[in-house]
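The structures considered in this document are given below.
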Structure I
Amino acid sequence: MSEYFLVIKGKPAGPFNIDELKNMRLKPDDFLKTSAMSDFKEAHEIAELRSLFNFQQRTTAPQYFAGLDQRLAAALLDLLIVSGIYILPAFVAVMLIDDHEIRIGIAVSLLLLIPLSNFIYHVVWEGSAKQATYGKQILGIKVCDINGLPIGPGQAFGRNSAKLFSVLSLGIGLLVCFFNRKQQTLHDIIAGTLVVKERLF
């Protein structure tokens with residue numbers, strides 16, 4: 001089990017093991033972190049402590065939602081990241097290979113590999129603790145469920161699969177976000193997800 005630093009009277013103290021925290025009568029709203037955590041969190045936000053102390057995780061309804069412009073910018077950044085992994089080696093291969101059929105094969109494989117890799121990339125990162133791909137992280141937005149909680153890989157898979165409906169609707173599935181307060185696109189509505197930002201600006 002982890003050891004935690006605990007904020008006591010406004011100052012970090014510790015680290016303390018679980019038994020010590022129990023003796024200190026840890027409360028759900030006490031702030032703690034391990035050496036591996038980047039910032040302090042309330043005890044009820046940490047899965048290990050919820051399990052050990054029978055805390056209920058409190059949820060705060062998301063207040064600020066990412067606009068379509070931010071989401072499209074993040075999608076473009078992500079596509080550039082994923083494409084770059086394949087395009088540079090493919091370019092080098094095309095320069096070194098004279099066979100015309102092999103060159104065509106490389107081009108066709110890119111048309112298959114890039115969308116598939118982009119899909120997997122989104123599922124993995126949106127379903128992770130980060131809740132966001134690199135593009136979303138750069139723009140300060142992330143994916144969560146309706147209650148503001150992280151989504152798992154299963155819900156991330158469903159969300160990204162549902163993007164097919166947004167695409168097949170000729171973009172109408174994306175424009176749906178302009179007609180609801182939480183700025184959900186069609187695939188967000190289907191998957192029960194939100195794309196949120198930390199602050200209004």
Structure II
Amino acid sequence: MPASYLLVINGKPEGPFTIEQLKGRDIKAGDFLKTAAMDDYKEAHEIAELRQLLGFRQQPLIPQYFGSFDQRLLASALDWFFVSGVCILVALIITLLTADKATRLFIAFGLLAVIPAVKFIYQAIMESSVKQATYGKQILHIKVCDMQGDRISFAHALGRNFAKLFSALTFFVGYLMCFFNKQQQCLHDMIAGTLVMKDRLF
């Protein structure tokens with residue numbers, strides 16, 4: 001069954017429209033559309049089917065919608081919760097299988113070092129993945145990208161997360177820098193050349 005699209009007209013979604021109906025409406029490359037299967041609206045030139053049928057050329061996207069400080073803070077809190085929960089669960093299982101008290105004590109104190117290390121790797125893997133976001137960021141509908149809005153590499157994600165040390169060493173002033181620039185970049189984003197984008201809302 002051919003896909004039907006909702007079309008944003010004067011700031012409001014209308015439709016759904018078939019491809020033939022869209023042709024009759026003289027759709028522009030920058031018009032926003034989505035199908036029922038899509039998570040968010042996209043510009044017409046971003047959708048492969050519409051590019052093929054309506055003759056659009058895909059254009060480079062300039063990021064315009066940025067994750068706010070409270071979104072980023074809540075996403076980070078959620079990620080700490082998820083990572084800590086998994087690490088504690090694994091440690092608990094190992095502890096229950098271990099009779100030696102010294103080993104149990106070592107595991108308990110080892111969590112203090114293991115959790116931050118696991119979170120560091122987890123963030124780099126998830127932010128360089130297809131989703132471009134940790135589970136916390138996905139829940140808050142924000143993602144990490146480069147200055148052109150594209151997915152970053154694993155090495156780039158590692159560098160970004162390492163740069164967070166500089167944001168923390170400034171007594172967390174580096175995190176508050178997002179209030180003073182249009183792209184809402186923290187210090188580590190400026191160092192790494194990254195942005196935190198959010199979904200477009202209508």
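For which of the structures I, II does the calculation of distance in nm of label points 7 Å out along Cα→Cβ at positions 67 and 107 return 3.3?
Traced to structure II.
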Assuming 2.1 is distance in nm of label points 7 Å out along Cα→Cβ at positions 3 and 51 as calculated from a single structure, say which of I, II it is.
I
When you work out volume of the Cα convex hull per residue in Å³ for each of the structures I, II, which one comes out largest?
I
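No lab work stands behind these numbers, since they all come straight from the coordinates. Every value quoted in this text rests on a predicted model; they were computed, and no experiment measured them. Cβ atoms are built from the backbone, for glycine too; each structure is taken alone.
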